[in-house]
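Next come the structures, one after another.
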Structure I
Amino acid sequence: MQAIEDVTRRWIGRNEALDRLGIKTQTLYAYVSRGRIIARPDPADSRRSLYDAEDIDRLRRGEAPALRPVVAPDRAGGRGEADIVSSLSVVADGRLFYRGLDAVQLSQQATLEEVAGRLWGLRDAQLFTGIKPRLDGVIGVSIRARTFAILSRRAEEDVTSRACDAETLGQQAACILNETIDAASGPGPRLHFHQRLARAWKTIDRDSHMIRRALVLAADDELDPAILAVRAAVGGGAPLAGAALAGITTLVGSTIVQDLTDASAWVVEARRGPVEASRRRLQDIGSLPGFTAAAATPDATRAAALLSAADLPADLLAVLRAGEDIGGGQATFAMALAIIARRLELPRQGAADLFMLGRLTGLLGHALDQATNGSPIRARLRYVGPEPGAN
């Protein structure tokens with residue numbers, strides 16, 4: 001990312017920033033998410049953020065700082081780094097914000113459709129209204145296979161993102177997400193996305209809110225290889241679906257999906273005897289899947305929010321308590337999804353499917369953002385192979 005010289009830049013804490021500007025915390029986070037104020041982790045406490053005093057003073061004078069990366073790294077321009085400018089999400093004080101709004105707060109009431117509109121920068125309340133199901137369905141045993149098929153088909157059908165205006169791209173994104181949910185849930189009434197999935201999984205209506213919360217909380221995250229893949233594909237001219245396919249295939253090979261697989265298997269194993277299984281696992285392996293000692297992270301915050309609304313039965317609650325007490329950590333978002341999948345009796349890959357469908361929303365948002373507002377991705381390939389002409 002763009003280099004930031006800490007020697008010449010002054011950083012202040014949140015309270016001082018709020019006092020100088022005379023604003024509320026949410027407004028400060030919105031300024032950060034829009035790139036109007038640079039923020040960085042506090043070197044003395046990574047759970048807190050520091051804010052660029054120069055940006056704040058310029059805002060006080062009514063001057064708009066130039067758009068820049070929302071989080072300034074301690075060092076930049078190092079090997080393997082890329083320069084990405086995004087207006088979707090930002091982490092501040094251990095919480096994840098979708099365009100300035102707390103993701104956990106959004107998950108309490110918002111649908112995935114509403115979050116899609118926010119992440120995509122489209123405030124049209126009728127974004128998905130009137131989109132009819134396609135009659136030529138896709139074939140695939142798993143939801144993952146059907147998702148790949150939908151994105152591949154759309155990538156072949158749609159033109160390059162460079163040939164479309166913002167409105168057309170928004171309509172494309174809505175159709176892509178709608179077709180993917182249809183492929184996952186099968187034919188039926190045009191309900192909200194979480195209700196369609198609940199119907200397909202035979203989840204009772206009063207429990208469908210857990211699917212809705214999981215989808216919303218999974219929608220986006222900090223920069224990861226999947227986001228980079230999407231933005232690089234769009235930057236090269238790929239259609240939205242092609243970029244989303246690049247992101248999804250990267251996502252399913254990521255550590256988070258492996259963590260989901262491990263956590264899901266662990267819940268099944270530990271459910272039969274949580275305390276004994278946890279002690280045995282710690283003795284043999286040294287750690288429990290789905291639990292971490294890290295505190296005040298967006299991952300842990302989202303996990304706690306999802307689990308607090310789950311109304312867990314005693315056996316699943318015992319798995320959580322054993323992991324926290326014996327493992328000495330707290331549940332990760334992967335564990336929370338695994339627990340929810342078992343609570344709702346979803347198929348074996350249910351946790352991973354929930355995560356993938358939720359993240360597709362954010363990946364489409366990054367594709368739209370890159371196509372309409374993104375700066376060129378600057379990365380350097382440094383050749384370290386044999387000298388040219390060497391035998």
Structure II
Amino acid sequence: MKYIVILCDGMADEPLEELDGRTPLEAARTVNMDRLAADSEIGMVRTVPEGMAPGSDTANLSVIGYDPRKYYSGRSPLEALSIGAEMGENDVSFRCNLVTLSEEEDWYEDRVILDHSSGEIPTEEAAALVEALREGLGREGYTFYVGTSYRHLLIQKDGKVTDLTPPHDILTKRIGEYLPEDPVLREMMVRSYEILKDHPVNVKRRAEGKNPANSAWFWGAGTRPALPSFEEKTGVKGAMISAVDLLKGIAAGSGMHNIIVEGANGGLHTNYAGKARAAVKALTEDGYDFVYVHIEAPDEMGHQGSAEDKIKAIEYIDDQVIGPVADALRGAGVDFRMLILPDHPTPVRVRTHTSDPVPYLLYDSTKAQEGCSVYSEKTGRESGKMLEEGYRLIDHLLNLDLPGLRGSKN
């Protein structure tokens with residue numbers, strides 16, 4: 001038996017008036033998901049523990065089988081594992097987003113965040129801006145690291161974890177009341193605007209009608225994580241396919257192999273087909289028992305507030321990932337169990353994460369189940385199946401004992 005998770009980041013949503021009361025998942029054309037749903041277990045799972053901030057860090061830890069209450073030490077340290085940044089026991093890592101701030105105001109504090117991703121800036125352009133931050137903001141004990149697209153890191157030697165606001169939580173809001181209390185971090189953010197606003201990369205982006213990456217924004221502070229081996233914990237050999245440093249970091253920390261797919265960029269136009277091919281190859285040729293395919297696009301489109309593009313992202317996943325993977329595994333004569341779900345909702349209305357439970361679809365090629373005609377938030381709720389401890393869903397996928405799945409006949 002082979003196991004595969006298709007993690008559609010931020011796919012869950014709310015009914016929207018512009019979609020005649022449907023969610024983007026309900027409005028999308030999802031032939032392959034619905035075909036699987038007819039023979040699958042459909043249910044709901046709480047991936048973000050009560051009282052914890054909803055995010056891809058806590059939620060994906062849950063889905064991969066790590067209790068966030070026990071293993072979560074901050075978002076950016078997981079990303080640090082991915083890019084090979086060294087962290088001492090007392091060091092603190094911060095996510096450094098390159099964001100787009102409004103430019104009409106006289107004072108930095110009066111500006112608003114227009115775009116948390118600077119138009120999904122390419123890594124090549126972002127790297128030049130991070131180098132400018134290194135040169136302009138460099139000081140002893142603080143080190144910048146280049147990540148992917150708009151997502152980068154700052155590591156402070158012998159630092160202190162502080163509460164910082166994710167930029168996607170305050171889109172269009174005045175930033176003054178959300179700036180760090182730490183005077184060094186605050187000064188660095190203010191100075192970053194002066195360094196970046198007229199950088200040649202941003203001059204070119206404005207000329208092309210793109211959002212400039214005109215400020216750094218620090219958040220997601222944490223200390224070095226310690227995750228037990230995924231293979232030792234589950235008994236299966238796993239691989240991760242993702243364009244996002246956070247997921248690569250979780251894989252690195254848990255001993256899973258990271259499979260790099262050319263053209264995978266975490267955006268709407270990522271290499272969906274390449275991810276599907278890589279997943280099939282890992283399971284049928286390369287000796288892996290478990291593959292986790294993470295796709296960021298629905299989350300990014302939720303943050304952008306675009307129902308139209310979120311629907312596109314869901315349809316791309318259905319057409320270019322889910323269908324081809326299922327067909328290829330069947331064609332190869334492989335028995336497999338496939339889990340499809342979001343990590344958390346990213347509703348278009350609020351443009352940020354929420355902690356509501358999410359629907360899951362669990363398909364087993366070796367047995368038919370009484371499923372639903374469609375896979376959606378509504379059918380998940382109507383199933384009556386609810387798993388409150390999301391980190392135990394992986395046990396269900398792997399056919400291990402799973403008491404506590406309310407409404408289940410298993």
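Compute mean count of other Cβ atoms within 10 Å over residues 126-133 for each of I, II and report the one that scores greatest. Intermediate values should be presented prior to the final figure.
On the way: I: 13.1; II: 18.6.
With respect to mean count of other Cβ atoms within 10 Å over residues 126-133, the highest-scoring structure among I, II is II.
0.55 is what came out when FRET efficiency 1/(1 + (r/R0)^6) of positions 334 and 350 (r between Cβ atoms, R0 = 41 Å, to 0.05) was calculated for one structure; which of I, II is it?
Values: I: 1.00; II: 0.55.
Here the read-out was taken from II.
Which of I, II yields 19 for relative contact order in percent (Cα under 8 Å, 6 or more apart), as computed?
Working: I: 19; II: 32.
Label of the source structure: I.
Supply the structure label, taken from I, II, corresponding to P(r) over Cα pairs in 20 Å bins from 0, in percent with the calculated value 28, 57, 14, 0. Intermediate results must be reported in sequence, preceding the final value.
Working: I: 26, 55, 19, 0; II: 28, 57, 14, 0.
The correct label is II.
Which one of I, II has log10 I(q)/I(0) by the Debye sum over Cα atoms at q = 0.14 Å⁻¹, for residues 182-269 alone, as calculated from the coordinates, equal to -0.70?
Numbers: I: -0.70; II: -0.78.
Comparing all candidates, it corresponds to I.
Suppose distance in nm of label points 7 Å out along Cα→Cβ at positions 110 and 294 works out to 4.0; of I, II, which structure was it derived from? Intermediate results must be reported in sequence, preceding the final value.
Details: I: 2.2; II: 4.0.
Answer for the origin of the read-out: II.
Supply the structure label, taken from I, II, corresponding to mean count of other Cβ atoms within 10 Å over residues 246-253 with the calculated value 20.0. Kindly include the intermediate steps, with their values, before the conclusion.
Values: I: 20.0; II: 26.2.
Label of the source structure: I.
Match the computed value -9000 of helix-only ellipticity at 222 nm (-39500 (n - 2.57) for each DSSP H run of 4 or more, over all residues; to 500) to one of the structures I, II, and report its label. Please report the intermediate quantities before stating the final value.
On the way: I: -16000; II: -9000.
Label of the source structure: II.
Quick note: the coordinates plus some simple rules give every number you see, no bench work behind them. This is a predicted model, so every value here is computed, not measured. Cβ atoms are built from the backbone, for glycine too; each structure is taken alone.
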